[in-house]
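Listed next: structures, encoded as structure tokens.
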Structure P
């Protein structure tokens, strides 16, 4: 298993007791006189029997449609910048750092210049080597990840990146577009008592007519697209939208679900056959399709159509000229772990064979986070500025408020936000929402101070 080197480690004390910390802003800025872009694709489909979503839903039985790893490498603005989106539930903790390090080696860059994200489908791997190691010694737990499969997929990615560098083409124009996606996203946390406490979550799928009849709630309705051109040829289109990407899941039928299926539909219809379409999930910790989705196969088909239509309309509105100044910024965050996470208690839960599978597996992810906080491995946030466009990279399942906050901070810029980077902290609510309770808060591994850290980082990354 990959271990972070000294440059990534901070001084830490007792397990889970690391202080809040905001690292220095790292940035480089260059005029875009000779940009080039290479694109890559690799297969990320798990084999039959592999665990899905952390091991507490059915493992892989069939593959309805394959899972992809997709990405682009931007050359000519200092060290290469790499963006990669994988059709997995998440890549977490030391494994996220291992992936970024391996991808960086393949691209000839440094790990902090790799923006690695997952789309967050659930009939897919949840890739935390630390959790797998903690659970592997226990009886009655089938595991969360096959390390050999994880490594083999990573090696596929490295080979694809090496080929992308050979095939890179000059970038002469970068365009932006956006369109409203209709009847897909809805806030999950709309059912509240008079005091504002969450009563019931309206999840990714919902059969309760009362919950589906409640208002949409706070969302970001805009799908955003950044497109790279070489002359009249489109090289790549990067789409972002904030919603959980699941329609139904849990029966072992691997699928890229409606977000991935929509991307594939748009890819197949593109007249620029070599143009690569990437999809990145925005800040969707409290946003899903529940208002418009009853969990049926028919609903998946309809959601796919609506997402594909949003991408298509955004492509029709593309506008932009020659690349301007290119700047890449990163910041490291070291948040506190939630006070509800106690290492000894978690170890007891993991070892207790009388507890159900979820009750033993989830503590493994929580303990992995505690140990990661103690080790000092920070979360890394990034912002790629391309003229007046920005791709913002955030960790975990951030609430949509962070995405809207970023747009407000950089109100004169076009900001496309990708969350679900390093998945170690799981959900990241806003400070105010911690007091409201609900499912998302119960699986938020950071304490409320993470809001302040992210807010400060957003100002430095976008200001």
Structure Q
């Protein structure tokens, strides 16, 4: 145990030092390529783009350094809290833990609904119920869920069927019939770790915590696309949520695993169906009402991710447009820093990651390829990619150690930077442009392969 802890501390220190070393490397290379920049400065357009990309790179380095530092501070805080909470947990077990209702919205989840619900029956918690909401499925989702409901003896499983109204409506239906003081919402293709309920419920000892976000991991690690996504979830999602949790301002409670006070869901009006990211919209509503949101890394939701490029692009297109729609709904906070407090920074951060980052990455690639061909400045393209790749490798190494993940995932950091991120960012740019233009879109549900 001491060796693992030492490895985590070493990884955090190495990551932070490496990021700041990269800053020095960037500026040293700028100094070594003054002649190259001199050529670019002769053209006003190229000079402006060069300056912009240099500023963006500095912002990116700062973002990585801040995320690593804050996420490590949250890791230490969580570790100490778990140690102190042990006697308290034993006491709560004696007097009875609060009831939790697990809501499972399901639309055409026939291939995965039975293993998903069966896994919930194995959760290590003495007081919970399961509500499966069949949202007008056209396959055998309802029949398969009813089989589990009839089999279950010790844990109450209810299956509700309704006309198709979308995921938000299904989740609200589950909330309305929930008997528990707390509600855990998840997806129909998700498998939860056994400790999920015990780990999440501890956060609600703090009366200011309105919700807890879980840790989403990729289950079907079977090809290059799913393996890169496994790293992306660990580096791009888990690290960000852990850093945000240190400030109690997680900005997106993931659909596969989020636990809420039922009273908070009712206070904010539940889910709304006017965006394609109902989880992001709900999270922002909770934050705007003054509640804090924590992250629990040990509560894991294993999910089936797209195994093909086309399905992956459809998913990220929908995510991007949904997040932009949610941000637009709460855009009043963008211009009121004093009254909105930390929510002002949350929204600007979301726009940075959702718009500025992908646009800048695409622009940088086009720009450096152009100047490399036009002016023979291939070294600038090399430095651009090397700097971004080093950031990804450092962050990946840190996250793999902290999350106790498979070490081989770090190897995918290079592939993630060389082609994966570029493809995803193009999809995000297209999604942003089409959202701005008001182009019509549909949900684009991912077909399940039954990997659970």
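A few points about this structure:
- Test item: helix-only ellipticity at 222 nm (-39500 (n - 2.57) for each DSSP H run of 4 or more, over all residues; to 500) calculated as -19000, pick one of P, Q: Q
- Structure responsible for 21, with relative contact order in percent (Cα under 8 Å, 6 or more apart) calculated and labels P, Q on offer: P
- Here mean count of other Cβ atoms within 10 Å over residues 187-194 is compared for structures P, Q. The highest value is that of Q.
- Source structure (of P, Q) for distance in nm of label points 7 Å out along Cα→Cβ at positions 219 and 291, computed value 2.7: Q
- With P(r) over Cα pairs in 20 Å bins from 0, in percent derived as 26, 62, 12, 0, matching label from P, Q: P
- FRET efficiency 1/(1 + (r/R0)^6) of positions 195 and 315 (r between Cβ atoms, R0 = 30 Å, to 0.05) from the coordinates reads 0.10; which among P, Q: P
- Given 21.9 for mean count of other Cβ atoms within 10 Å over residues 51-58, calculated: source structure among P, Q: P
Laboratory data are not the source of any read-out in this text; all were calculated from the coordinates shown. Just so it is clear, the structure is predicted and the values come from calculations on it, not from any experiment. Cβ atoms are built from the backbone, for glycine too; each structure is taken alone.
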